[in-house]
Structures are given as C-alpha cells and as structure tokens.
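Coordinate-derived values only; no laboratory data. Computed from a predicted model, the values in this text were never measured in an experiment. Cβ atoms are built from the backbone, for glycine too; each structure is taken alone.
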Structure P
Amino acid sequence: MFLVVSKYLIPKGYVGLTVFPFIILKDKKHKSNEGTINHEKIHIRQQLELLVLPFYIWYFTDLFFKYLKYRDFQKAYRNILFEREAYANEKDLNYLKSRSFWKFLNYF
C-alpha cells in the first residue's frame, strides 16, 4: 500500500480514493485520520480478494444499478456493498485483523 496526497485526483466532496495499491488522499491532514485510512485499507483488502479488476467491474456495476434504484448519486454510492462494509467498519481499527474472506458479501 502506498499513500499519496493529491487534491487534483479526488472528486469534489470526497477525502480519499483507493486504486490498488494506492490510497490517494485529498489533503495531508487526512493522513492522521485513522478512520479514513482504515476505510481505504478495507477497500485495498476487497480489491485484493477480487484480484483488482473484477472489484472495479463489480463496484461500478453496483453503482450503476443503485443509481437506477435511488436516482441519487450520493445515496447510490453509500449503498454500494463495498462502501457499506467500509463505512460500517472504518472506526474499528482492529476490523481487518479479524475480517473473514469476502466479508463484503454480508452487506448485500
């Protein structure tokens, strides 16, 4: 995992983005936010479990169908199963130590 700071790579309204093996943060102040870093590390694990490319196919397919369902981009984004897992566990800094393989499936 590599941590990169770049305000130009992060969409407006977001503080971080994970593109294996990089965690990209909008501002260096977010490097000290353990919840944000943990959230992005959960995405790293998800990407590894799905061998990276299938993760992105599933992620954007899920986003597309959730957008059709909710007709609201933010609501669709927050309901992607990968995001649901990451948001639900970002504050649990021990989560990745005990997380089982493909745990994101519990967030359907």
Structure Q
Amino acid sequence: MSESIQYITNQQGERVSVVLDLPTYYKLVKSLTADTEILTDLSLDELEALAAGMLSPTAQVQLDDLLVRNAENKLSVDETAILDHLLAQVDQLNILKTRAKYTLNHLEKTSKVA
C-alpha cells in the first residue's frame, strides 16, 4: 500500500475513510477543479439523483401534449412559448444529467487509482 494513502476501517474491516498526504490531496483537488464540467460540492447520492433526474410528471404530460399538437400545427402563440420553455428545460436537465454522470465516472476512476 502506498504511504501517501492510508485507509481507516470499521470493526468489520470495511474501508470507511481515507487519509491522504498533502501532495496527494493537492493533486486530487487540482484534478477535480481543473475540469470545469465536474460538479463539485455534491454528495454521491445527490449526483446519482441528478443523473437519474427527469421532468416532473405534470411537465412531461404537458410537453407530450404540446409536442403532439405542434406536429398538427394546432398551437397558439402562447402554447408555442410554453413548448419552447419546456424544451429549454429538457435541454438544461440533459446537460446537468450528463455532467452528473461525467462527475460520477471521474470519481469512480479516481477512487480506483487510490
């Protein structure tokens, strides 16, 4: 085992914490903050929830209805604006989901190195 990394285990022998020497810690922090796509300050549970996120059921039903009616050219100007807003939300949600998955993947790779 590397001297730069020490594990703290519970009574069952499971790793529950890690202690890093300062150079290793700084290297890890730098690797996380150098990539602007990494989502920081979120727990693993929060990242996993975000990666699996979706529109609320109400918004999804509204989006589905507006998409069908749009294909039939039956939307008013106001409804078109609502559709555009919902589609923009979907785009933003997909970007966040992708960043969350990317962050989880990066954290997984980083933990395997340790």
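Quick look at the values:
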{"read-out": "When relative contact order in percent (Cα under 8 Å, 6 or more apart) is computed for each of P, Q, the largest belongs to", "value": "Q"}
{"read-out": "Structure responsible for 0.75, with FRET efficiency 1/(1 + (r/R0)^6) of positions 30 and 94 (r between Cβ atoms, R0 = 35 Å, to 0.05) calculated and labels P, Q on offer", "value": "Q"}
{"read-out": "Identity of the structure behind -21500 (criterion: helix-only ellipticity at 222 nm (-39500 (n - 2.57) for each DSSP H run of 4 or more, over all residues; to 500), calculated), options P, Q", "value": "Q"}
{"read-out": "At a computed 4.2 (distance in nm of label points 7 Å out along Cα→Cβ at positions 14 and 62), which of P, Q", "value": "Q"}
{"read-out": "For 20, 18, 13 (semi-axes √(5λ) of the Cα gyration tensor in Å, calculated) the corresponding structure among P, Q", "value": "P"}
{"read-out": "Computed 63, 21, 16 for Cα extents along the principal axes in Å, for residues 22-85 alone - originating structure among P, Q", "value": "Q"}
